Every structure is written in structure tokens, then in C-alpha cells.
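The next part holds the structures, each set out as C-alpha cells.
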Structure P
Amino acid sequence: MKHLFLLPMVLCLASPLYADAGGDRLHKIAHFFEDANVLSGPTLVPCTLSRGTETECFSITVKAEPKDYTPGPWCPTSVTDNADKGGIWLKDGEVLDVDGAFITNLPTLFDDEDWQLFDPATGDVRVTDTKAACEAAARPDVDPEYNNYCVQCLPEYMAEDASMTYVIPLEPQDSWLTNSARSGSGIARNGIRLDGPAPVDAILDAHTIAPFDDCGGHVNTHVGYHYHAVTDCLGGAVADGGDAVHIGIAMDGYDIFSHMLVDGTTPTDLDKCNGHVSEGVGYHYHAGAPGSNAILGCLKAETGCSSENPDAVCDATARPPRP
């Protein structure tokens, strides 16, 4: 979950007892992220969580670039393109291919004749094909110039030194109130952000589509490539005593497992946050169905921080500055 970080005034060094207490957990976390594009960490740091608890967190700085596949594609360029040339869209719990037929069928799909993402004379799809166009369209208040566009931002629009730092409690600190996952659910084992729900209403209100690739991800120029859905791209191992593949760590420190159990079924006893307790693992989450636009329903415990600034200190109680 993205919160304000405060720049450190004094460098705090961990005591040997502090280091020993989290050393084993930290080693396991480092092993978990061995396939991520890690720039630094994980290291132990002090942190203030979302409801004021001061505790120990791990901090890890990553580049939002998966090592095992190339993100994309997102927008098709012609109404004759097949599904290989575009990504996916989520509607009513279903995953739809964003191909040429999808683009031409938008007025019917949304019962709105104002949809027109392509040139009727040529069949060319209107796509945000520059960084400036991407930034004007990929925001809650879409620039009217880019209404009726297929919106995509490319990884190469990110600065060379762009990174994301996650500060997550080493041990979850349960809260009597659940916490929203809208600003971020966690981090996947490959270092990619597991984001909150995509702002679908704002996107559709401008008659735009901002597709995800087949892995459930797309790019914005703040956090880079990130997921709004978990499909079948995140591999991993079944944890000892686990009931599914371990795919990520939530912003509150609880583990996130795959949507499906190892036996091919889905868990039936999940709470509203998509979590439950199982023998040998304790409380953990399962990613939501790919079409749900909700990787997690909420977060059970107090959350840490995420930031584009790797040198900041986590205080998740602080309000972010007004833009």
C-alpha cells in the first residue's frame, strides 16, 4: 500500500539482537525473491505501520521487470488482429481477449454507441503510441483528446534508474479493522507489484480501454509494470504444509498463494480479504480469480509502505502530500 515515506534525519543501525531476531525470516524472504530483479535488500529496518504500530520490517528495492518473460502486448493495432496481438480485459468476472473483434464489438459489449476506438475507413485502432499520450490518457481524469483510445504505456517509458521499494512487516500485526487493498496488495515473487483494483469505471467513462497483458499486468509511469490480475504466469513452489503455490507477500506481511489449490479446486472458506487458515501454514491469502479485478479483497493486518524513493523511511500513518 502506497503511503508517505519520511526522509531519514539520522541513520539507525540495527542491534545484534534486532538482526538475530529476524535473520532466519530474512533469509527465507531473500530466497523467495531470488528470481526477482532485486537492486538491494532485503534488509531489516524499523517502520511505522498503517495504524501506528512501530515494528520491524523488511525492505527490498526492485526493478519492475520480470526476468522470465517480456511484458505485453496490450493494444491491437488493427480490427483484423487476432488475440496474439493484444492483451486482456476484465468484465463481469470474465477474462476477455482484446483482439480486433473486441474493439469492433465495444458498442454492443457496453451497450453504448459512443464507443469508436478505430478508424472505420482503415480499420486502424487508435492507440496511445507515445509517452506523452500514455501519460495524458492513463490517469483518472483522462485528457479528452484521448477519449476513444486504446491506452497503453510501454516499459521503455520508465527512467533507466526507476525502482520500487517495499517495506513490509516481518511479522504481521493484526488489526481490529481490515485495511483497504486499493493502493496495493503486495509484491509478487518475481518482484512485480500486486496492485489494487484497476479504476475500471474511470477508464470506461472516457471510452478508453487500458488492457492488461496475458499475465494480468500493464504499465504506468509511476510504478512501472504491475499486476491487476494473477493469471498463470507466476510459478513457484508449494510451501511446506501449504495448500497452493506461494506467489507473493502482502503489504501486511501475510503470504499470498495462488487462486487454485494444489488439487485443482478453489478454497471455499475464504474471508472477505481472500484469506483463511490452514494447518501448517496459518493465515494466508489466495489471489482472487483473474476476472475479479481484485487480487485481494482487503488486508487483515496493518500495512507497510511502497515508494519510488529507495532512501525513504516508512511511516504508513502519514498522509501523502496533495498533488
Structure Q
Amino acid sequence: MTIGKLHTWTLIACISCISVAEAANVVVESVSVEKSKQQIKAVGNAEAIHSVTLYPAVGDRVTAVYFKPGDNVAKGDLLLELDSRRQKAALIEAEITLKDAERTMKRLEESHARGAVPQSDLDDAKTLYELAKVQLMQAKTEREDREVRAPFSGVMGLTDVEVGDRITTQTAIATIDDISELYINFNAPEAAISVLKQKSSVEVVPWLGDKAYTAQVAELDSRINAQTRTLRTKAKLDNNAQQFMPGMSFRVHINILGEELAVVPEAAMMWGAAGPYVWKSVDKKATRVDVKIEQRLAGRLLVSGGLNEGDLLVTEGVQRLRPNQELNFINEVQLAKE
């Protein structure tokens, strides 16, 4: 064998070795897409879903107080009583009067049926009976006015009223708050209005905590504040465990969904002179794709550029890839495109 032929065979062998070495072992995964999120923040304050201050219907001396501050009461529970001795007596008298009027009316009805009494006497008896019913209703109302009952289920607030106090219709007895749910009141930026109009949910975080809770948008004001460019908004937060109180402050997070973007693991991202890029597989050959990072998530990036859903993205073995380099997949992958 001549020296020339030896050199030729050596060159062919080297080229063959380089060709084999150029196939890169890589891990690939199918590209998924996800909508970008823009988070708008606001400050909110908690308000009871129902809240009133209780006043008596009439003024008199307090004879009994049946609640303590912080008590959970049910709708209709008796909370306070005023002196009602005269009203109780009037109620008994009205009941007796009604029974007597009813007996008289029935007796005259029987007598009228036999023709023993004129129609006018029966009419007078019926009138007295109806008046007696009205008087009984009035007596019951006056008796009930001596009681203060819970208008709804809730938690009682502080009170300065004690047994023996003489109170008037202007005396505040206590507050009662229904805190099974809370309104979180906040001013939403104008940019979030389109999302809030869909009655979507928002995240709320107690000011002195870090756990996020979901609140449902419940009410929107009818106009935007021209000075602040914000919209008064109420979101409803479940509070059956009563862990939150009216007046507490919350951080409100409003998530606005944007366009669909490709999801890229941070490990797959490369950087060049022109900016970030990734590698994808096209016919099992490396193809460089320039991208723009739009949003950073935990261990992932949302990018725009030349990546589409279902593309095979190279996630491992990207450091030494070259354009059009043969690729050898070392993992099983659903071939969406190839």
C-alpha cells in the first residue's frame, strides 16, 4: 500500500469517527403552553356581611340582659328585656276581652238564627269582636316592644347596658355582626375592571399573615373614581371558622390572564450575544430558537418566539449543541410533531 492511499484511508476513518461523535445524547420534552399572569395588588378592609347597632323600641328600665360580649346568638334569640308588668297585664285583659266578645257574638248568632234578636244587635257584637282582636294585637305589640331580639344570627359586641339601667330609644344596646362571611372592600385599579366584571375570584392575604385565601367578587360600584382611576369593589370571603374579624386589613391580589406562551424549564435556557435562546428538535436535528422571556415562574419560564405547543424542546444536553447536529433521544417522549 502506497503512502497516498494510507493517508486517504486515514482521512476517511477520521471523518467517520467525527460523524459518529457529532450525534448528541439529549433529553427532550414536548412543549406546553400556559397563559401569562399579571398580578395587580390592592389593600382591602374586612366588613361583616350583616352588621347593625341595636336600639330599644321604647324606653324604660332594664330588667334582664341575656347576652355577653362575644356570644354567638341565633336569629330571634332574646337579648334584653325592659319592665313589662303593665304590658303583661294589658295583654291578659285583651285576651279576656276577646274571649268574652267571641262568646257574645256566638250567642247572638244562635239567637238571630231563631229570630230572637234583631240583625243590628248581631252586627254590634261582631264589631266588638273585631275591635277586641285589634286590641289584642296592639297589646301583643306593646309587650313585644319590651323585648330586644337578635335580627339575625351573629356575634354580639360590647355593651354598657346593665340590669336596672333606664334607657331610651336613643340608647345603643350593642352591635351584632354576622361574620360567617366577610366583605373585603378594596379599590381596584382600572386595568382590572374587565376581570372583575366577570365576577371572578381574587386572592386575599391577611396583613399580618402569609396564607392566601380565595374571595369571590360580589359587588362593583357603578362608576370609576375620576381622581384615583379606581373602582370600589366588594369580594366575599368565607369565614365560618370565625378566624377573621371585621376591620382587619388584607392584601388583595388580582390575577389577570394574558396571552398563551410556551413553558420552558430554566435548565433549557441558553444565552448568547443576541439574548436568550433554546434548542428544539426538528427531524432529530438541533435547531436554535431565539426567544424572549415574558414571565418567570418557579423553575419555569414563559417565553415568546418560535416555540409552538407540541415542539420537542431539548432540556438536557444543550451546552455543546450546534445547528443541524444529529440528536439521540435518551428518554421516552410522546412525539407530537415527528
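The numbers here are math on the coordinates, done by the rules we state, and not lab data. Keep in mind the model is a prediction, meaning the values are calculated, not measured. Cβ atoms are built from the backbone, for glycine too; each structure is taken alone.
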Have a look at P, Q and say which one yields 19.4 for mean count of other Cβ atoms within 10 Å over residues 99-106, as calculated. P
Out of P, Q, which one gives -0.64, -1.00, -1.11, -1.21 for log10 I(q)/I(0) by the Debye sum over Cα atoms at q = 0.07, 0.12, 0.14, 0.16 Å⁻¹ as computed from the coordinates? Q
Once distance in nm of label points 7 Å out along Cα→Cβ at positions 91 and 291 is calculated for all of P, Q, which comes out largest? Q
Match the computed value -8000 of helix-only ellipticity at 222 nm (-39500 (n - 2.57) for each DSSP H run of 4 or more, over all residues; to 500) to one of the structures P, Q, and report its label. Q
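Could you tell me which structure in P, Q was used to calculate mean count of other Cβ atoms within 10 Å over residues 187-194 as 16.1? If you can, show how the numbers build up before the last one.
Details: P: 25.6; Q: 16.1.
Matching structure: Q.
Distance in nm of label points 7 Å out along Cα→Cβ at positions 27 and 227 was computed and gave 2.7; which structure, P, Q, did it come from?
Numbers: P: 2.7; Q: 5.8.
Working through the options, I get structure P.
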